[in-house]
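Dropping the structures in below, format is structure tokens.
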Structure P
Amino acid sequence: MTIPTEVQNNLKATLERMAKIDEERRRVQDILKTLEDAGNDEQVIKQRLADLDQAERDAMASWAIAGAKGKAPTFDHGAREALNRELLEAEAKAKAAAATAQTIASQGNALQGQMQEAAADLKVRALAALFSHAEAYGDAYRQALIDVERNRIFLHTLNLFLAGKQDLNDGRTTAFAVPVGKLLEQRDLFMEPIRQQALAEANEHWTRLFVSFQRPAPANTAPVKAAA
């Protein structure tokens, strides 16, 4: 069963739309990661200042433990001033990066909304693709019912005919109606197992087909057809 061209085109267009949105979302995530990295310098410099503070405390403690004789340790004020200048620059950069990230993140939120809308559209498109099989199955079912009923009628009338021709004085003519009657009863013997098996197969079939409609198809493929 081939899915109508319009339904195929709708599926393809929605999948392509989702692919473009997803590509843009990845681009936004890359930008946000870069902006996050741009703000990391602030923490690095703060750690370097903390290390400098600890080194100065350690030097002073060692001098005191040694008896505090002579001049107290001198510290590299130039290095501290340089780090403080770097910290101011890093803080400004981090602040700017955070503000920019908010704007970019709002774009990401908008894309998330677009993706949700497209996913909802895709669900409808996939359901439409499934629905496109209904008429063909309906035609097949109707013809099967016709065939079943015609065969049942032929068996039924044969059974009546044979019963009407029975001659109780000649036991040989009574051997035909009973077997034909059993053939008429076979539907009840076999229908339930067939129904259960078909139900499981049909549920698996439609679930698998529905999922396949929501996945991008390989390029240059033939028209989409229902899975066997």
Structure Q
Amino acid sequence: MKKILFAFLAIAMLASCNNDDDSKSTRKLMTTAIVDGDPIVFQYDDNKNLKAMSSYGEVIYTFDYDNNNNLIAVSDEDDTDTPFITIQYQNGQIASITNSGAVIPVTYNQQTNKYVFGGVNIEAGLIGNDLGTVDEIGGDNILTLEYVSDHKGPFYNTPTKNPFLYALLVDLYYFTSTRPIAKATDMGETYTAESTYDDEGYVIKSVFGSEEDGGTIIYQYSEL
């Protein structure tokens, strides 16, 4: 776990609410994730989309959106004024992604609920609005994520459409899922999570462990 989390630190949708309990609960946004003692701060725009992430006062990523809460650009700490990733849409659907000048066409298969990324031989499957799998087409699995379906993840209340893009494009799957992660298999190494929740079902602590590694994330929230 540390190799994933510390690598991130180094380089660094509104979910459907259809049951009675959700209508009575407080709507919250995660504002800080403490990773093995190191805080990552999350800031939001006026629409409650993730705007910036920082660690110890240094910006890691910034994000931009269109008027429909679609993520359209990601910039990193090296140059927050010039996006290194942009996302293009057509008729409300992801049409292509430009990464450092290279255009990657994107197609969606509704039957399999998977996005195919042309030219890079990658397909991504969804679980609800969250990233479920990343695979080489016809080849190896890169990432598999499983979720706790009856609890609320750190991004349960964000209005952003296609929030799986945070996980897919910049590996933020431990912080940006609408449901808590139960298990993550990353390049063949599997981490299981033991999580703690508050009275309203929001994940507030996850302890991840594998046969060789482990780590803890504490999630802190503010009310909307």
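A value of 16.7, 47 was derived for Rg and Dmax of the Cα atoms in Å; which structure in P, Q was it taken from? Don't skip to the end; give the middle numbers.
Numbers: P: 40.6, 144; Q: 16.7, 47.
Answer for the origin of the read-out: Q.
A value of 0.55 was computed for FRET efficiency 1/(1 + (r/R0)^6) of positions 93 and 189 (r between Cβ atoms, R0 = 35 Å, to 0.05); which of P, Q is the source structure?
Computed on structure Q.
Thinking of P, Q, which structure, once helix-only ellipticity at 222 nm (-39500 (n - 2.57) for each DSSP H run of 4 or more, over all residues; to 500) is computed, gives back -29500? Before the final figure, lay out the partial values.
Numbers: P: -29500; Q: -2500.
Source structure for this number: P.
All of the numbers you see were taken from the coordinates with simple rules; none came from a lab. A quick note: this is a predicted structure, and the numbers were derived from the prediction, not measured. Cβ atoms are built from the backbone, for glycine too; each structure is taken alone.
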